[in-house]
1. Comparing structures I, II by FRET efficiency 1/(1 + (r/R0)^6) of positions 366 and 406 (r between Cβ atoms, R0 = 25 Å, to 0.05), which one has the largest value?
2. A value of 2.2 was computed for distance in nm of label points 7 Å out along Cα→Cβ at positions 286 and 462; which of I, II is the source structure?
3. Can you say which of I, II returns 24.9 when mean count of other Cβ atoms within 10 Å over residues 86-93 is computed?
Structure I
Amino acid sequence: MIEKTEFYIDGAWKAPRDGRAHQVINPSTEEPCATISLGGQADTDAAVAAARAAFPGWMATPVEDRIAHVEKILEVYKSRGEDLAQAISEEMGAPIHLARQSQVGAGIFHITNFLKAAREFEFDEPLGDQAPNDRIIHEPVGVVGMITPWNWPMNQITLKVIAGLVAGCTMVLKPSEESPLNAVVFAEILHEAGLPKGVFNLVNGDGPGVGSQISAHPDIDMVSFTGSARAGRLIAKSAADTLKRVSLELGGKGANLIFADADEKAVKRGVMACMNNTGQSCNAPTRMLVQRERYDSAVDEAAEIASSIKVGPAHEDGRHIGPVVNAVQFEKVQDLIQTGIDEGARLVAGGIGRPEGFNKGYFVRPTVFADVTNDMTIAREEIFGPVLSIIPFESEEEGLGIANDTPYGLTNYVQTGDPARANRMARGLRSGMVEMNGQSRGAGAPFGGMKQSGYGREGGKWGIEDFLEVKAVSGWTPGA
């Protein structure tokens, strides 16, 4: 069994000062696969002190030198890709193919995009022709506490850490205790890349422990958090006492509006996007809204597609979905499937219990409900499992109303052959992101939501801006 009980603080691996042992469970087997330490206040304090001491020097490091560090990080990251994939697959249940291609690939994608954005970013610029002696300086916010989730670990770690490094921030990372091993590999990558000591620090811990200590710490200037809306509220309240900046990327309940004139692949595309990563994605299109003319055929097609999706252990090759992350999540998903049945939704695929052939592991049957109404629990709550709810609608106005009738506002989806309608829907949907007709957002596009999906943006130039303060200077002498 793997043992990774040390924390990365001030450029070295150090034994916990106030830690306790924690077993990481392989969700495919329900057996322990690693032992880590969960830190305490002394560990958090040591990491924050190291980041605080390193901040003046890293802030003063020329941008081109910070970019050079990130270029080296990317090089080492690529060389450690298989180590990252194996860790992610074992600890959180992503099938190894998905772990290699999408989980690890997301990190390469974001680092590459941040490098491009950093080279083009104006960290120091004139206010405008009307004020030739005024200067706008973008400088780092300071020491940042970064709290990342288990479901897309490298995606979220690189979105925060690399943007923070480019901006000139120093940081303390607390990855999820459910998927800490990949973060340990990432810390090794940054060490090998020669990042100055104290700039990046890693302390493993849980939310009530290290997570709460970070959000309340007086020497942390900003908290960047990805996770549940419940935890986000607690972090925002705690951070308010020290007036920290807070960036929150929270849950979602994405609507996928399929109009009668949508292309023939629209339903399949929606089902597969919902089930990807075993449904454990905050931007998953978990509510499929189908115009009445196409509703019956869409229900039949969605049921057939879901029933054809294979479920298997994470370590096996192949394009299947793996388990959900842990026992708590498994029971939550099972309870919500049962609630859907109890509230009158029509079960057309899947259901409660493990898939056939499994008596161990946190495996969930790919499940589809039809005839869902938007007031049902399964249409309101983020399930975070392979469960799709299909809701009929008549008109464009009704579809838009149902889509927006949610406390969340992360990602919505539109499928229609009418370009004018697509544009109208994109403007009318209350979400931070809208994807239309199967076209993914481009490289460097901002990721983030509104309403109870949080605030702040990650990715590209917007991700760098999230970690910057804006300083207005008058009396500037150009060229001096």
Structure II
Amino acid sequence: MITHDVLFIGGRWVKPDSDTTIEVVSPSTEEVVGRVPAPSAEDVDRAVRAAREAFDHGPWPRMAAAERAAVLHRIADGLEERADELAELVTTENGTPISISRAAQVLGAIPHLRAYADLVDQYTFDETRDGVKIRAAILREPVGVVAAIVPWNGPLVLALMKLAPGLAAGCTFVCKPPPETPLAFNVLAEICERAGLPEGVLSIIAGDREVGRTLVAHPGVDKVAFTGSTAAGKWIMGECARQIKRVSLELGGKSAAIILDDVDASAAIGQMLPMATMLSGQMCLLQSRILVPRARQAELVDTFCNAVSALKVGDPFDADTYYGPLIAERQRERVEGYIAAGRQEGATLVLGGGRPKHMPTGWYVEPTVFTDVDNSMTIAREEIFGPVTSIIAYDDLDEAIAIANDTDFGLAGAVYTADPSRGFEVARRVRAGTYGVNCYGTDARVPFGGYKQSGLGREGGREGLESYLETKAVALPAGYSPFASS
């Protein structure tokens, strides 16, 4: 049992406003493994006021970019030093298999800190520009106080995708992890405190949906950066619109993997497998629709099912486990509802569909594969967030691309082919924000985000930094330049 009785507000550990607590339940053991304070509306207000004061009057936005970069590097150092501890906490809280927790959830967050520390050292925040009639100074300034709201499936890495560029830009933050995964964030707070973040720059207050609503609506917040469901994103976008508040949204997906008719089946399935199966399907990037040429459907289905069947379902602390539990009983029930809908609507269940008999404790669902799926079916339209794959046959490439694009989402996808040039042309035609040819990946130096209902804005790369900056133009008198190099 891990117990915390204080909140990290404004860079200090303080007593909460109330004695209400959040119980953290392990999805693999179904036991309570931690307890932390539940913040009240007053705690949220304290956090925003601390961030407001730090932004309006504190040193952080006024530091040289190189000074902020040095702090980001120290935070990255702290994550490296405590990587094993953090990986164990993430696995305890959300059931991610331990090997993935360390490599992706913890070590995968570090490149974002390093990349933005490097970028702000080179970035041109101020420049002069000659217009048709005037000369102007173009100033890029931090957007202000940011509410960063992150989900339970990739808590640390998704938080750092917001904190790294925003801190590099000079913003201050209130970060809200979900109630399912607060424990690792207390370690992150300790690391940031030790790294020398000035007072007020960061608060971390884990809480439920109501805490998030209070934070989003707070007039002291200048921007909301959210990763989560499309339904929640729509509400956040509406609330931000009412206040003309800046917002970036990384939302759901229903991505398609298109397998072309020229592939080697084993090679293509091997390349695709991680993106169709990782985190027990609890991943917005999931390629949960696999589009296969009808003439090769039987071969590709067999190859895929054999590959999935070889992946171990088990204790997430076992190094050999690939499929861990789902986050909560409610999520398992939701996934089982989608499996039932697939059967009722006429899809053919060819693998899984139940609960693994050898794991009676924990919120597990068997890896599940449907064939004979029509793209109009519920399992092909809605984000399931579980280990459920729909295999859809197509007759020609135009049909495959039409099916891939026939979705409300547009986050990710990939094409698998023996001819990369052919694959790149497919990538041009699919309406998705991130795509792959015979691979898929994201990178701290590359923009990430979605089309359509998959979100608004980009994280990663120069684009990610600029989402935390405002642009100001200052008209200058003739012959004057405020910058020595201009």
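Every number in this text was worked out from the coordinates using simple rules, so none of it is lab data. Being a predicted model, the structure only gives us computed values, none of them experimental. Cβ atoms are built from the backbone, for glycine too; each structure is taken alone.
1. Largest calculated value belongs to I.
2. Only structure I yields this read-out.
3. Source structure for this number: II.
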